[in-house]
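Next up, some structures in C-alpha cells.
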Structure 1
Amino acid sequence: MARSSFVSFHYQRDHWRVQQILNMGALERQVELPAQKWEEVKRQGDAAVQAWIDEQMKYKQSVIVLIGNQTASRKFVRYEIARAWSIKKPMLGIRIHGLKDSQQDTDRPGANPFESFGFSDSARTYADFIPVYDPADYTGRFAPTSSDIYAAIQRNISTWASNGYKKP
C-alpha cells in the first residue's frame, strides 16, 4: 500500500525528477495544482498558498522533502518544513539531484533545508533530528548513474518514508 505523504519540492526545477519518484507507486499521489490554477492561488497571496498547503498536509502521515540543488532556498518549501514541524508530522529528506531531468541532465547537490531551522535555546538545528537520505550512498557504486539512483530510491523509499523523525 502506498504511504500517504505530503511531498515538498522546488516545482520549477525538480518537477520532472519528482514525477519519477511519484510514479514508483510507493507514495500516495498528492493533489497537484495545474500551472494555471497554481498561478491563480499565488495571485491571491502567500496566505492563500499557505492555506492550500495546510489543507493538503492535514491528513498526510508524513512530510517528505525531495531535495534538489535549490530546494533549501524556496519560500514555500521553508513554510512546509516549519508547518510540518509545528503540527508534529514525521519528516525526512531524500536527495534527488542524481536523477536526470527532462533534458537528461543531473544536478549538483543542494543544501540540507533542515539546517536553516534552529532553536532559540541551543545551537542544534532540525537537521540534527530529521534524516536526509542520499540514494547515492545506497547504490554500491562509486559514481552512480541516474538509473542507479532511481533503483536505490525505488528499493528504499518505503523504508525511508517509515523512518522520518517523529517530533515528541
Structure 2
Amino acid sequence: MIYLNVGEKIFMNVEKLPYFPGCIACGKENHSGLQIEFYYDNSLKKVFADIIFEERFIGYEDIIHGGIITTVLDESMAWVNIRETGKMALTKNLQISFYKPVKVGIKYRVESYVENVDGNIVGTRSFLKDSENQICAESKGEFVLMSKLRSERMKKGLKL
C-alpha cells in the first residue's frame, strides 16, 4: 500500500500502474507521447491520473485537440479494464462528449471506472475534470477483453 497526497486529499491503498514503453499515452520512453502516469485507487475501484497538457498538443490557440483528449479518456478506461478484470482490453467503441475547452499548462484529472461486465465486453466511464472538479469531457466506452493467454503475453511488455 502506498499513500498518495494529491491536493488536499490523501488517498490510501493506491497503486501506481505499469506502462507500455512505446505507448502514445502512457509510455515513458515515447518522448512524442503524453507520458501519463496512472494510479489505481483500490477502495474506490477507479483509475486516475493528473495531466498538464503541453503546447504541442493544441488544436487551436491554447485549446487541446479533441483527439488528444479522446486518447486520454480511452487510455484511462483501458487501464481500469485491465486492473479490474486482470485481462488486457481493446476498445470496441467510444462515445465522447466535450463540455469545456481544455487548455495548455493547467492541471486536469482523468478518472475512470467499470460500469458493467457482460462476458468479454466491459462497459466503462471516464471523466476529464478541471481543478474545480468540473467535467470538461467525458466518455463512455465498451472494451473487448483479450484471452488470458494473450493478456499474459502482453503483460510481459509492461514496466513499472
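Bear in mind these aren't lab numbers, they're just calculated from the coordinates by the rules spelled out. Just so we're clear, the structure is a prediction, and the values are computed from it rather than from any experiment. Cβ atoms are built from the backbone, for glycine too; each structure is taken alone.
What to note about this one:
- Per distance in nm of label points 7 Å out along Cα→Cβ at positions 96 and 112, the highest-valued of structures 1, 2: 1
- Entry that produces -11500 once helix-only ellipticity at 222 nm (-39500 (n - 2.57) for each DSSP H run of 4 or more, over all residues; to 500) is calculated, selected from 1, 2: 1
- A value of 4.1 for distance in nm of label points 7 Å out along Cα→Cβ at positions 48 and 152, calculated from one of 1, 2, originates in structure 1.
- Value 21, calculated as relative contact order in percent (Cα under 8 Å, 6 or more apart), assigned to which of 1, 2: 2
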